[in-house]
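Student: Okay, got some structures for you below.
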Structure 1
Amino acid sequence: MLYIFYKNMFLKKHKTNVNISELVLYLSCPRKVYYAQRDSRASAALPFPQVEHMILREMGLSYPELLKTYSSKDEELFRALEALLFSTAEEIKFIHPEELANIPADIIKEATGNLQPGLRTIAENLLSLLRSEHGFGLVRQLESFQPGSLLHSETLVISGIPAGTVTIDGVLSPMIIKTGKCPDNGLWANDRLHVTALAMLLEGAGASPVKAGIATYARQGVIRRMNIRSDDRRQVLSVLSKVRKIKDGSMPDRKESSLCDSCAHSPVCNVQSSLASKFF
């Protein structure tokens, strides 16, 4: 009887929902997950690099269409990228009105100017993908690109919105867009986990087993496919467990890095770690 009682307690235990964006935040810094829920002052300040990030992310959503439209025409693709940059800069406040409500127009203009010199590199890398035998299959898969929509998995108790989806070998698969530096080969480890988490979310929403995903490094115009491994899935489940502990109140250790000085949470990130933090 006692066994049945404890078994029922376990089955009824509430599991905290995790958004995929919180998993990505954890991979950046575990304490950001903690403070994102508790430090409302941080949301008022949007760092300048974040404006560039927003513009690049919106541009990355259009790369599949550019590849389909401009084939291997060098100068046409470059001019299309230039037009895309300026139109995105004009539209970005309408796309993200809340985040950019207090951002002056000259900040957006400056961010646009910073991104313009990189357009030639983006064009060269997109054209290289079009012209390579290896990239041909990937370009064909990108033709099925659709913007992402909100998904929820009852089984894993996670939710999120992929940047987009593509059909790979007949299966709906995730695509992410990253705006930082592109690795020399493959994907950064954290980006692998981001893709894998979205794949597991798609599966939880009723899709077939997802075996691959795509990462677009928008700043360089590099698009890469990755195969999802069991170890990737195992790591995602481990991170989800840690994020839930943080959301339920546990404070992870503070990890010093070069990014701490520019972090919006740095003024309050001086709380002593709890005993539970050693598990993070």
Structure 2
Amino acid sequence: MVRLQFLGKMLTLVRTHTLRILEMIGECVSLVFEIFSACIQKAPSWSLFREQLYHIGVMSLSVVAITGFTTGFVLAAQSVYQLGEKGLSAVTGVLVGKAMITELGPILTAFMVTGRVGSSMCAELGTMKVTEQIDALKSMAVNPYSYLIAPRFFAGIFMIPLLTLFSALMGILGGFLISVSLFHMSSNTYFEPMQVHITLFDLATGSIKSFIFGVLLVTVCCYKGMKTSGGAAGVGKASTQSVVTSYILILLSDFFLTMALNMIHQQMRYQ
């Protein structure tokens, strides 16, 4: 009897959380449609869009550069130590390049932007929501989707792929500096294999992933901000939830994108 009650509670809990997740997905998709619908009616202000480009892109350069640079350090050092004993230290440049372009660059950039920009977006929109500033905009016939969310949304999906490319380049540069200065590897040994083994597919993989991650994190953070309630405590809770949810969605989508893109690539090679 006790086991049946426990099982019933577990099933109820799973059903409740599943319904909440499906509801959130539906509302996020609806939010994206609302953004595009508002932009069709009236394009977002260029000044607001430019401000978000600077806030999301330029202000994130330092943290993205440090993240990519230090990741390149670690990748190069691990490659030399682990593969050098087997006579494979020459693949260090290829390993660092492929890892930064296809996987670590998009993931780490999305994480850094979520932590620095996404939480800020959610907190700003959440504060405006709980203080009824968004309702005031509606009363003045200002569409909040066009005025508040669209500049953040389009600036995010435009700048995050560029930041990802910058992070990958910094990672490759960091790996090069460590390989040359610490392990006395020649620059030709580091860079020449990249020209053969790093392909357009790798660049496309990193670009597609970074674009999807940008859409996910900006949408989730704006959605959580627009759904904030409960005063200052609600703003803090929404900011935390937006970051955690974005991280989980980024990791899940990374797996599915990796599988799908590689399956497509294999089919194209065999045709």
Structure 3
Amino acid sequence: MASGEPLTASGYIKHHLQNLTFGNHPENGWSIAHSAQEASEMGFIAFHLDSLFWSIVLGALFLLVFRIAAVRATSDTPGSFQNFIEWIIDFIEDNVRGSFSAKNDLIAPLALTLFVWVLLMNLMDLVPVDWIPEFAKLIGVEYMKVVPTTDPNITFGLSLSVFALMIYYSIKIKGLGGFLGELTLQPFGKYMMPVNLFLEGIALIAKPLSHSLRLFGNLYAGEMIFILIALLYSTNIVLGALGGVLQWAWAVFHVLIVLLQAFIFMVLTIVYLDMAHQKH
């Protein structure tokens, strides 16, 4: 919502769904967009500064917390903080052992990183929708989306990274010929290569798409509901009180979604990489 534009319900929603975008504008050159129109005119080469900022901050927070836990770890009676971190690590290890049948020392640390990082990004959806954006306005930042996983650029970045690892290990374990054979010789044999390539190609491309869009869609929908509930506060006392109840109820339910989507993203990563390590 541009400065001076009257606050309407649609304007409020559009404002909260607009990223702080930096890109090359046809008229203004490299600059920060001051409206959704300017952001769209920047084209593909544009950066969502808010999504990048919060994802980096939360990633650094993950590293800091686990580093502190590693430094303070003791073989004596552990405290509650060490118990909590060890519980998370044991939880990840159990899932890796149950879903990954090969041997690769990268998988468990990768699963841990993705689970905690995605969980932290998802948890930002439980912060009241106006708190951080309104504070950002006070320091001159017009737009501020604080949930990185509601930005498809972030979720696609994560899923494409996993996809790249999947392709790498498929070729490393099976060889280039084995990998291409999976795409062209299954399931109907060598005489149906075009059909095999079409079917297996779609299945391969669908993995990063579904991996990314599942996380994005669930968190985006949750954020939208929080924004719609927040609109009730600007109506009257009765609807405002109803909004408070709805916000609390949705937040409680949304905790399950936040946890579940982080878990699903991690499990799919393990499964995809396990498939990449299988010779057939």
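Student: As an exercise: helix-only ellipticity at 222 nm (-39500 (n - 2.57) for each DSSP H run of 4 or more, over all residues; to 500), calculated from one structure in 1, 2, 3, equals -28000. Which structure is it? Intermediate results must be reported in sequence, preceding the final value.
Tutor: Details: 1: -16000; 2: -28000; 3: -24500.
Structure 2 accounts for this read-out.
Student: I've got another one for you. To which of 1, 2, 3 does the computed value 45, 17, 12 (semi-axes √(5λ) of the Cα gyration tensor in Å, for residues 111-254 alone) belong?
Tutor: The structure behind it is 3.
Student: If mean projected area of the Cα convex hull in nm² computes to 20.8, which of 1, 2, 3 did it come from?
Tutor: 2
Student: Follow-up question, since we're still on this one. Assuming 2.3 is distance in nm of label points 7 Å out along Cα→Cβ at positions 119 and 231 as calculated from a single structure, say which of 1, 2, 3 it is.
Tutor: Here the read-out was taken from 2.
Throughout, read-outs are computed from the coordinates displayed, never taken from laboratory work. Owing to the predicted nature of the structure, the values given are computational and were not obtained by experimental measurement. Cβ atoms are built from the backbone, for glycine too; each structure is taken alone.
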